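Structures are listed in the sections that come next.
Throughout, read-outs are computed from the coordinates displayed, never taken from laboratory work. Only a predicted model underlies this, so the values are computations on that prediction, with no experimental measurement involved. Cβ atoms are built from the backbone, for glycine too; each structure is taken alone.
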Structure 1
Amino acid sequence: MMRHDEFPRLIAIGASTGGPRAIQTVLENLPQDLTSMVFIVQHMPTGFTKSFADRLKQVTGHMVSETIDRETALPGHVYVAKGGVHLTLQEVEKGIQILHSAEPSNSLHKPSIDIFLYSFAQLFGTKRAVILTGMGADGAKGLREVRIKGGITAVENENDCVVYGMPKAAVELDPAHKELPLLSMGGFLSGRLI
C-alpha cells in the first residue's frame, strides 16, 4: 500500500483523437486514495467537456469535474479542461488557481495541451505528465518543458494509440520521454512505476 505522501503532487494528461476511452482507462487504473491534483486536457469543443467529466466521474469513481475559472484546485480531484478556452494554472497563496483564457485566439486547439503544460511545468512540487493518443503535435513542446523543469514524462506507445501523432511528435522532439502501454499509465502517473 502506497503512503499518501508518495503520490506526485501534480498529474497532467493530454489527449486528442481516441483520447476519451484512453483517459477513462488511465483513470480506472489510478488508486482511489490518490491525493494528487489531476488535470486532463482533451481536445473537445465547447459543451462536451462537462458531460465527459460527468461520465468519467460515474465510471471511475474519482471526483471529476470540468474546470471553473479562478477556482482553487483540490488534492485528490480530477479536472477536465473546459472546451473552447485555454487552461492555465498559477500558484497563489491558498494553493493552485485554475484560469481560463481565450488568448491566444490563433491557437489550433482550445484547450491547447502545449499552453496548459507550459503553465503546469512552472508549478512547485513533484509532477508527472503524459501525452496519449492524438493527431498532430500539440503537447510535444509542453511535455518537453515539464521534463526540463524536473517533471517525469511519458507518452502512450504506438501499439496502443488510435493515432500515434502526438506521442510521436513528443518523442521526436525529446527522446527522453518514456514510452508506455496504456495499461501502465495509471501506475506511472501515481508513482507506482518509475
Structure 2
Amino acid sequence: MELKDYISNYIEETVRVANGLSQEEIFKAVEILRAVKANEGRLFILGVGGSAANASHAVNDFRKIGGIETYAPTDNVSELTARTNDEGWDTTFTEWLKVSHIRSDDAVMVFSVGGGSETTSQNIVKALKLAKESGAKVISVVSRNGGYSKQVSDACVLIPVVDDSRITPHAEGFQGIVWHLLVNAL
C-alpha cells in the first residue's frame, strides 16, 4: 500500500472509530466521575504498556483540570517493580489498591486494549475484582470485546475495531480522546 493510501485509510478508520463510540457509556462515565468528585473520592487509573503511559498523562489531567484526587500505580516504578519482584505481576495493582484503602467513594478506570481475561492482564482482572468488592465504581476504556473489564464496568467505553491490524493504535489513541472528553465534561 502506498503511503498516501495508508494515511487516507488510517484517517477514515479514525472517523469510523469516533462515530462508533457510545455516547451513553461516556455519559455514564461522566456521571460516575462527578459523583466521585462530589464525594471527595479518588480515581485510580490502571493500564499496562502504552495504556500505562496514557494512565500517567490522564492522572495529571484529572487532578489539575478535573479537580479529582487521582493516581496510577504505574507512576511509582520503584513500588511497581518491588511488588513484581516480591509478590508477582498478577497482584501488583491489587496490593497497591489495598494499601490505598480503596473504598466505595472511589472509582477505578481501566485503559486496556483487550480489557483482561483468564490468560491476559491478570493484574487488571484481580484489581477489578477488589474494586467491585470494595464498592468502588469501575470505568473502562477498552477495545476488542472489552474482556473482563467490560463485564464488570459501571461504564464501558468500547473502542470499535475497524481493522484487525490496527486495534492497538486506535485503542490507545482513543483512550486519550475519551479521557480528555471526560475531564473537560466535569
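Overview of results
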| quantity | calculated |
| --- | --- |
| Which entry (1, 2) yields the derived value 0.10 for FRET efficiency 1/(1 + (r/R0)^6) of positions 86 and 174 (r between Cβ atoms, R0 = 25 Å, to 0.05) | 2 |
| Structure responsible for 1.8, with distance in nm of label points 7 Å out along Cα→Cβ at positions 126 and 142 calculated and labels 1, 2 on offer | 2 |
| For -0.69, -1.24, -1.27 (log10 I(q)/I(0) by the Debye sum over Cα atoms at q = 0.17, 0.27, 0.28 Å⁻¹, for residues 94-165 alone, calculated) the corresponding structure among 1, 2 | 1 |
| Which entry (1, 2) yields the derived value 0.6 for distance in nm of label points 7 Å out along Cα→Cβ at positions 30 and 78 | 1 |
| Structure with the greatest value (metric mean count of other Cβ atoms within 10 Å over residues 22-29, set 1, 2) | 1 |
| With helix-only ellipticity at 222 nm (-39500 (n - 2.57) for each DSSP H run of 4 or more, over all residues; to 500) derived as -18000, matching label from 1, 2 | 2 |
| Label whose coordinates, when percent of Cα pairs over 27 Å apart is calculated, return 16 (choices 1, 2) | 1 |
| With P(r) over Cα pairs in 5 Å bins from 0, in percent, for residues 14-53 alone derived as 6, 19, 32, 23, 14, 6, 0, matching label from 1, 2 | 1 |
